[in-house]
1. Comparing distance in nm of label points 7 Å out along Cα→Cβ at positions 20 and 36 across structures I, II, III, which is largest?
2. When helix-only ellipticity at 222 nm (-39500 (n - 2.57) for each DSSP H run of 4 or more, over all residues; to 500) is calculated, the result is -18500; to which of the structures I, II, III does this value belong?
Structure I
Amino acid sequence: MKGISMKSELIARVAHNINRAYCDAMGHEPQPHWDDASDEQKTSAICGVNYHKQNPESTPEESHKSWMALKQKAGWSFGVIEDIKRKFHPCFKPYERLNESQKAKDHIFLTVVNELKDL
């Protein structure tokens with residue numbers, strides 16, 4: 001099956017729903033299933049997939065920087081509590097300032113993309 005690639009949206013869906021399960025298991029704020037996610041959440045995940053497909057050697061820290069750049073371009077900034085309407089997010093800070101469970105999400109996302117991109 002070499003040469004056939006899973007579509008970015010399908011990989012993003014899988015990564016999003018794995019992240020959702022991880023957040024649930026860690027007791028974090030509930031995340032919507034992909035089918036109920038906002039267009040902005042879906043676009044963000046798809047952009048993350050495309051970033052990793054184009055930068056296969058990228059690190060979780062680089063993934064986070066890419067996510068922050070995308071969020072900043074859309075008008076987001078740091079907020080103690082995520083607020084979609086006001087565009088605040090508690091992870092809108094340098095990677096080294098994230099707690100370990102938040103850093104794990106970047107590792108998981110990167111792993112999902114790398115494992116599925118060539119299927």
Structure II
Amino acid sequence: MVTIHALNDPAGLESKLRADGVPATVRFSNQNPRACLYYPGSPGETFKLLSEIFPDVSSAQNQGGAAFDIDILAIPHGVGLWINVNPPQTSAIGNGLSGVSFGMSEALVYASGQCP
């Protein structure tokens with residue numbers, strides 16, 4: 001299991017994930033993979049597999065600052081991850097308080113990073 005805490009350096013996160021054995025490509029928002037890279041599967045199969053690879057962050061992890069977890073053992077051979085990150089943004093939430101939010105989406109791609 002790999003736990004991600006920060007989403008401000010896509011190249012660094014990609015390098016760390018690959019060093020930990022996760023075939024991942026990490027980009028900031030609006031940089032989608034070429035259409036031919038998407039790993040085939042029905043929407044139901046893809047959703048189930050992504051749910052296994054990216055399990056829900058528990059409240060204990062969330063309090064520890066985890067953004068999300070990746071279950072490395074749930075990634076099938078030949079499958080890679082495309083992680084699209086919206087960088088953290090701080091915004092005012094009222095009464096002098098501010099909050100930080102981020103967005104993340106993922107897709108299954110061929111692990112080779114090349115069109116089959």
Structure III
Amino acid sequence: MADAWNRRVQKFDHNFKPVAQWPVVAWEGDSVVNKPYLAVDAQGRVFISDPEGYRIIAYDNNGQVIVTWGQYGQDRTSLALPTGLAFDNEGNLLVADANNNRIMKFAVPAPPPPAPKK
């Protein structure tokens with residue numbers, strides 16, 4: 001769950017019991033129309049939009065940041081108020097880039113293989 005005004009992500013089990021939470025260094029605005037969205041991929045990674053920061057942040061399923069991208073602008077690598085997030089059938093991340101009036105499509109890399117056991 002995107003707990004925007006408390007600047008955190010909360011994770012719940014199937015019975016809605018809290019199982020984890022982590023802070024988000026973003027979501028500074030108090031506007032009710034620019035609230036963030038989140039989407040979870042097939043590997044359990046959590047992707048959040050930071051609308052007023054013009055970026056996307058991805059976390060592993062333990063809440064560690066794995067990648068951040070975006071900046072203000074109109075080119076193919078920039079965003080202007082990214083809000084809605086969803087994954088398509090191929091695992092690409094779709095981002096509603098609201099102030100640019102477009103949907104952006106990003107290929108999301110597969111997670112790295114687990115480290116070998118010693």
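1. Numbers: I: 0.8; II: 3.2; III: 1.5.
Top value of distance in nm of label points 7 Å out along Cα→Cβ at positions 20 and 36, among I, II, III, belongs to structure II.
2. I
Computed from the coordinates by the stated procedures, all read-outs in this text should not be read as laboratory data. Predicted model, so just to flag it, every value in this text is computed and none were measured. Cβ atoms are built from the backbone, for glycine too; each structure is taken alone.
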